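Visitor: In the part that follows, the structures are each spelled out as structure tokens.
What follows is calculated from the coordinates using simple rules that are stated; it is not laboratory data. Quantities reported herein were computed from a predicted structural model and do not represent experimental measurements. Cβ atoms are built from the backbone, for glycine too; each structure is taken alone.
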Structure 1
């Protein structure tokens with residue numbers, strides 16, 4: 001097996017079975033892993049000591065005595081007590097977008113507005129041509145609160161377009177030349193978006209579809225640039241221990257590139273792609289049906305109902321506490337979602353809709369109820385489900401709708417959410433992941449990277465502890481047990497993508513995807529830092545620390 005010798009040398013452990021008369025009745029396998037703490041994530045959450053892999057699938061699992069009495073292999077790895085899990089599965093991320101962001105300015109660590117500007121200037125000096133694009137700033141994390149506007153940015157860059165997206169990707173700060181290129185002035189209105197005006201001038205802050213109006217003007221990436229972005233994203237995912245990612249919104253062109261990279265063997269990681277709802281994409285899947293190969297599955301569409309809470313774009317039942325009269329933004333009207341969901345239903349595909357605010361969640365749940373029936377197995381999903389009115393929790397379970405959530409959003413948003421929602425009655429439905437899990441019977445965890453950290457360990461810690469480094473928390477009764485958190489990152493995520501029959505747990509016949517840590521994820525303390533030892537996909541070692 002590829003990289004196996006390196007793997008054994010790294011671990012400094014190699015046990016070889018010798019072929020002798022007593023072995024002749026044993027079954028030969030490609031790989032045996034022994035002396036490990038193996039979490040199967042089966043219905044009983046049972047553990048084992050050894051696992052047998054052959055032809056890319058799990059052949060057997062059990063105690064070491066059971067395995068060595070029935071199986072043999074020239075490749076036996078002693079993990080010396082390391083912890084083994086089903087391959088970790090990110091149910092909601094932006095895999096391709098993460099890769100493209102790696103070639104842009106990273107503003108996540110900007111500590112103030114002046115720091116942000118200094119970083120843009122330094123980046124511009126290193127990259128003297130073309131558009132200046134960055135992402136990751138979050139004014140809620142700045143020690144010095146400053147009203148963000150583009151005055152200084154436009155002075156620094158009078159002739160070069162600059163677009164700096166907020167961490168959530170739903171708002172951006174752009175300079176004057178970018179506004180002019182997009183034809184945006186004081187009279188411009190954008191359905192499904194907003195253009196901030198303060199003291200009768202444009203501030204340069206655009207929200208949701210208004211941002212797209214500027215970004216659509218950027219020069220298009222070449223195919224080679226897109227390939228590099230995908231492969232760079234894979235590199236970081238495998239290092240993080242991810243074996244499958246669900247990319248929440250891809251054009252057909254990127255889906256085809258991913259498919260081609262799987263076929264050449266350059267792309268190992270499994271991808272569950274949610275197609276963007278463009279005309280080309282709908283026509284293709286209506287004519288050809290879903291894609292369901294070993295590494296690539298495409299059987300869903302990604303819709304957007306509203307924006308983000310941080311940029312006041314989430315659609316709320318009541319106005320924002322810190323922005324009187326503003327209930328947020330709806331991306332399209334009810335009939336738009338009803339029409340698309342009817343087409344998706346007729347294609348027997350899955351609808352996955354971005355819903356942050358309680359009003360957006362209620363509207364999409366009402367649409368879903370028209371096409372889902374109690375007891376169905378359509379597995380339509382609400383993406384994020386960040387603020388859901390308690391009266392609507394039961395709809396998830398009654399109509400088989402899956403909440404697809406990202407626990408790290410709670411950690412990032414905690415203080416901001418209190419400012420936006422402010423009352424306990426409204427906060428009760430915010431980031432209520434355990435309540436949604438109980439109501440729905442299923443839940444899927446993701447990270448939403450690059451909005452949040454790519455690490456699934458951060459997801460696990462956020463779900464289990466629900467606590468910021470300073471000790472602050474929000475509704476600690478919504479914590480997950482370690483077992484339920486792991487299940488949501490493995491079997492629950494696989495179920496939400498119709499892949500639970502072959503992924504998500506360690507069982508004979510399932511595909512041999514594993515994530516191996518030296519430490520036990522189930523026994524971590526808050527703030528513990530651990531690293532992946534190895535990532536295995538289809539029995540192939542694709543990452544070694």
Structure 2
């Protein structure tokens with residue numbers, strides 16, 4: 001498949017890559033590895049975002065600006081298959097006749113090639129000077145994932161303290177870009193997590209395929225065992241509830257492992273393929289870490305399982321924090337300061353998914369517009385399954401909200417969106433923790449969150465933000481109206497929320513608590529080993 005694809009591309013002198021997302025980046029990297037870069041004009045997108053000028057060294061254009069190339073350039077569509085039909089219609093409208101699509105099988109082939117090339121060219125090795133050597137197991141490879149961001153920030157801080165770190169990635173993705181920026185060593189060991197979609201539970205064919213995927217993890221486990229022994233790894237850190245092969249390899253190598261529970265997978269529509277096996281493996285960790293009391297209580301471990309709650313740090317870019325009053329600098333613009341002369345600026349950030357509550361906020365906006373009390377604009381920042389995004393877009397149209405709600409897409413510079421907002425929202429009723437809640441507080445927005453899940457631990461109603469009754473767009477609309485009717489009180493609450501977040505969710509506190517856990521675990525391990533040696537000697 002790959003050889004045939006290369007032959008096809010070699011026929012063309014000019015190639016435009018349509019799509020600057022995950023598939024686009026993969027294809028660009030692959031073309032560079034194959035020496036085809038001289039054929040690439042650049043990337044094309046429907047609408048160019050200001051913060052993204054290039055990808056893989058190639059410039060990014062709006063497709064409308066390339067219409068003159070429609071007869072001479074090949075357009076290679078580098079997006080997920082779910083978008084192909086829509087893109088094909090757009091390209092046909094613009095007159096592009098030479099179009100090829102990166103199919104899903106081809107995407108998987110290119111992933112394997114890029115991963116193999118990277119591992120061959122970049123062998124990982126822990127510093128010989130590092131007394132503590134850590135292996136981090138990621139369950140995804142997504143630079144916008146809260147779990148991945150927290151892991152990358154922790155690894156960076158650990159390296160600054162002189163600890164050795166290697167991150168294991170399970171598949172190709174955008175998270176590797178973040179790791180390279182932070183100079184964190186990583187390697188790919190393809191594997192499958194044990195989160196099984198609940199809705200497919202009764203589909204025997206799907207269960208069979210999933211089980212076959214888990215069996216293939218034996219290869220990953222062998223590679224991990226080899227890496228652990230070669231690099232004299234001290235401890236394995238499983239970064240999320242989903243990933244388990246690191247724990248399995250650690251047990252096989254008789255070294256300790258800690259397990260970071262960042263989510264309750266049932267809240268995300270998943271379950272363990274074998275719950276007894278899963279909870280047993282997690283429960284045998286030297287230390288289980290939960291990101292909130294909500295997650296700790298939701299798993300339901302017996303009291304014998306050691307579980308500690310450690311809140312993740314959230315430190316946004318200095319462009320927001322440099323305006324922080326707690327740092328002795330002038331506060332950023334007070335929220336609602338231009339109201340009522342200007343529209344209230346509202347923002348919700350995060351993956352677009354049913355459990356994130358964007359629909360509830362849209363319905364609340366419909367109530368606000370119907371009442372016509374004040375002008376507002378809501379920006380929805382994030383990406384998700386295209387079908388669900390379209391469902392929300394159609395909902396916006398059906399309510400006549402197109403002029404007051406916009407979809408921004410994913411952003412790697414969310415601080416810019418927060419800095420322009422008055423109100424930000426956390427509407428997911430089962431948030432494990434809520435990084436976006438704290439981001440909103442740090443930026444100085446007034447955060448309005450649902451009164452359930454981890455959000456309850458992050459917002460003190462009327463003190464550091466507002467809470468509303470989940471499942472009720474009417475209650476949410478009332479909270480928004482309350483905030484807008486009293487700008488001075490909203491400003492005071494927003495400032496208290498910002499000051500609280502700056503004091504509480506710091507990198508220093510988080511690092512200290514994690515290092516204390518490592519030290520305690522390794523001391524226990526050393527004492528246990530000494531006791532075992534004494535017993536053997538006394539026989």
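Visitor: Out of 1, 2, choose the structure whose coordinates give FRET efficiency 1/(1 + (r/R0)^6) of positions 357 and 501 (r between Cβ atoms, R0 = 35 Å, to 0.05) equal to 0.95 when calculated.
Guide: 2
Visitor: Could you tell me which structure in 1, 2 was used to calculate distance in nm of label points 7 Å out along Cα→Cβ at positions 461 and 517 as 3.1?
Guide: 2
Visitor: Looking at structures 1, 2, which one was distance in nm of label points 7 Å out along Cα→Cβ at positions 29 and 493 calculated from, given that it came out as 4.4?
Guide: 2
Visitor: Match the computed value 17.3, 56 of Rg and Dmax of the Cα atoms in Å, for residues 197-268 alone to one of the structures 1, 2, and report its label.
Guide: Working through the options, I get structure 1.
Visitor: Between structures 1, 2, where is distance in nm of label points 7 Å out along Cα→Cβ at positions 149 and 477 highest?
Guide: Answer by largest value of distance in nm of label points 7 Å out along Cα→Cβ at positions 149 and 477: 1.
Visitor: By the measure relative contact order in percent (Cα under 8 Å, 6 or more apart), tell me the structure among 1, 2 with the highest figure.
Guide: Largest calculated value belongs to 1.
Visitor: Can you spot which of 1, 2 the value -9500 was calculated from, given it is helix-only ellipticity at 222 nm (-39500 (n - 2.57) for each DSSP H run of 4 or more, over all residues; to 500)?
Guide: For helix-only ellipticity at 222 nm (-39500 (n - 2.57) for each DSSP H run of 4 or more, over all residues; to 500), the value -9500 is produced by structure 1.
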